[in-house]
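Listed next: structures, encoded as structure tokens.
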Structure I
Amino acid sequence: METSAILIIGLGNPGKEYERTRHNVGFMTVDAFAKARGLRWKHEPTLRSNIAEGNVDGVKIIVMKPTTYMNASGEAVRLVMDRFHVDSKSTIVLSDDVALALGSLRVRSEGGAGGHNGLKSIIQHIGAQTFWRMKIGVGAPSEHETLETYVLNRFMKEEHGIIDRSVAKAVEILSGTPGSMQETTYTV
């Protein structure tokens with residue numbers, strides 16, 4: 001990843017009712033990353049996002065949380081990429097993944113949406129699949145629960161420790177030297 005700026009995107013839904021839900025694990029991770037780096041969030045209505053900016057090893061880092069809902073994330077991502085002149089290969093998207101067990105993380109440099117509506121929206125709006133993605137496992141719903149209900153529910157009390165370790169591992173990966181992302185799978 002060679003660039004003068006790296007864009008880190010946490011996917012989620014805005015609003016208190018969605019805090020600490022499975023679908024908002026991307027927001028949880030970029031919040032933890034921004035806090036660890038001492039970055040402050042600024043609401044940018046024209047970019048339909050909350051943005052935090054800083055430098056890591058001399059490389060500009062732009063962290064964003066779209067203020068659109070998950071299914072329209074690509075609209076905000078396109079606006080931010082255009083404003084800061086960031087290409088897709090210098091972009092990292094953090095999202096939940098029901099196909100991964102709770103406590104698993106997968107890093108890939110490209111691929112499809114895997115059924116994730118936020119990723120579908122980003123692919124559609126930026127016209128590329130060649131962006132880094134860090135998928136954070138949230139486990140799968142039971143056979144008696146719809147996918148939508150499952151991802152919009154908060155983590156159960158007994159899952160908090162595991163998801164907190166997953167977020168911490170994701171922050172550790174993001175805190176490495178910019179451009180040093182590697183494809184891999186982790187289990188916490």
Structure II
Amino acid sequence: MAARKEKYRRRQREVFDAAAALFAEKGYHGASTSDIAARLGIKQGSLYYYFESKEEALEQVCLFGVAGFVQRMDEILAADTSLSDKVRATVHGHLGTLRERREYMIVFLEDRDKLPRERRRRITDQAHEYERKVERLFALGVAENRFAAGLDCRLAALALIGLCNSVAGWHDTQPRMALGAIADAYADLILHGVTVRPS
């Protein structure tokens with residue numbers, strides 16, 4: 001029984017991988033369940049063993065696109081590390097998701113608004129919780145006098161997240177730029193800005 005469940009989970013992941021790839025390539029409305037079946041080399045009807053509708057497939061792809069973000073931020077905030085290390089871990093973690101499951105993240109960014117309100121709510125709730133955790137990171141920096149006392153932590157959190165999310169839109173055109181190097185550069189930008197630093 002356990003082996004059968006594991007086989008099902010592996011196959012389901014393959015199905016969602018195919019759905020994510022096609023949604024990322026063609027957009028949600030441009031991709032069909034027949035496209036997904038063709039990518040997998042199976043009959044279209046076999047897909048419904050893994051999801052009930054294309055809408056559900058999109059929901060699951062989006063949920064996996066944001067999976068782990070909140071937990072990772074909890075770990076970063078709780079870690080006995082410097083503020084700089086926390087900022088770097090946040091940026092590296094965010095961009096690491098782009099490396100590990102790029103298509104899922106692209107679909108989350110571009111197509112989650114295609115879902116009806118009820119299906120979109122769980123995804124939106126996770127995204128907002130992640131935003132609040134990143135906002136807490138900036139508030140920590142203010143409390144430690146590392147960031148300006150008047151910093152709008154909410155705006156700063158949205159800026160960090162937006163900066164990281166933007167990489168999904170242009171990294172394909174700059175393939176020689178390693179994501180780790182981009183993460184380091186973005187972390188420096190967040191921590192130090194673009195002004196000349198005293199030697």
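State the single structure among I, II that was used to calculate FRET efficiency 1/(1 + (r/R0)^6) of positions 47 and 87 (r between Cβ atoms, R0 = 25 Å, to 0.05), giving 0.05. Going through each structure in turn, the value belongs to II.
Taking distance in nm of label points 7 Å out along Cα→Cβ at positions 31 and 119 as the criterion, which structure among I, II has the greatest value?
Top value of distance in nm of label points 7 Å out along Cα→Cβ at positions 31 and 119, among I, II, belongs to structure I.
Out of I, II, which has the highest value for distance in nm of label points 7 Å out along Cα→Cβ at positions 95 and 167? Structure I gives the largest value of distance in nm of label points 7 Å out along Cα→Cβ at positions 95 and 167 among I, II.
Once mean count of other Cβ atoms within 10 Å over residues 23-30 is computed for every structure in I, II, the highest value turns out to be that of I.
Please state which of the structures I, II yields -0.63, -0.93 when log10 I(q)/I(0) by the Debye sum over Cα atoms at q = 0.18, 0.24 Å⁻¹, for residues 15-78 alone is computed from it. Derived from the structure labelled II. For the structures shown (I, II), mean projected area of the Cα convex hull in nm² is largest in II. Figure out for me which of the structures I, II the number -9000 belongs to, where helix-only ellipticity at 222 nm (-39500 (n - 2.57) for each DSSP H run of 4 or more, over all residues; to 500) was derived from the coordinates. The read-out was computed on structure I. One of I, II was used to compute mean count of other Cβ atoms within 10 Å over residues 55-62, and the result was 14.9. Which label is that? Computing mean count of other Cβ atoms within 10 Å over residues 55-62 on every structure in I, II gives 14.9 only for I.
Starting from the value 2.6: which structure in I, II was distance in nm of label points 7 Å out along Cα→Cβ at positions 111 and 127 calculated from? All intermediate terms of the calculation are to be shown ahead of the outcome.
Details: I: 2.6; II: 1.5.
Value 2.6 for distance in nm of label points 7 Å out along Cα→Cβ at positions 111 and 127 corresponds to I out of I, II.
Taking relative contact order in percent (Cα under 8 Å, 6 or more apart) as the criterion, the highest value among I, II goes to I.
A short reminder: the numbers here are calculations on the coordinates, not readings from a lab. Only a predicted model underlies this, so the values are computations on that prediction, with no experimental measurement involved. Cβ atoms are built from the backbone, for glycine too; each structure is taken alone.
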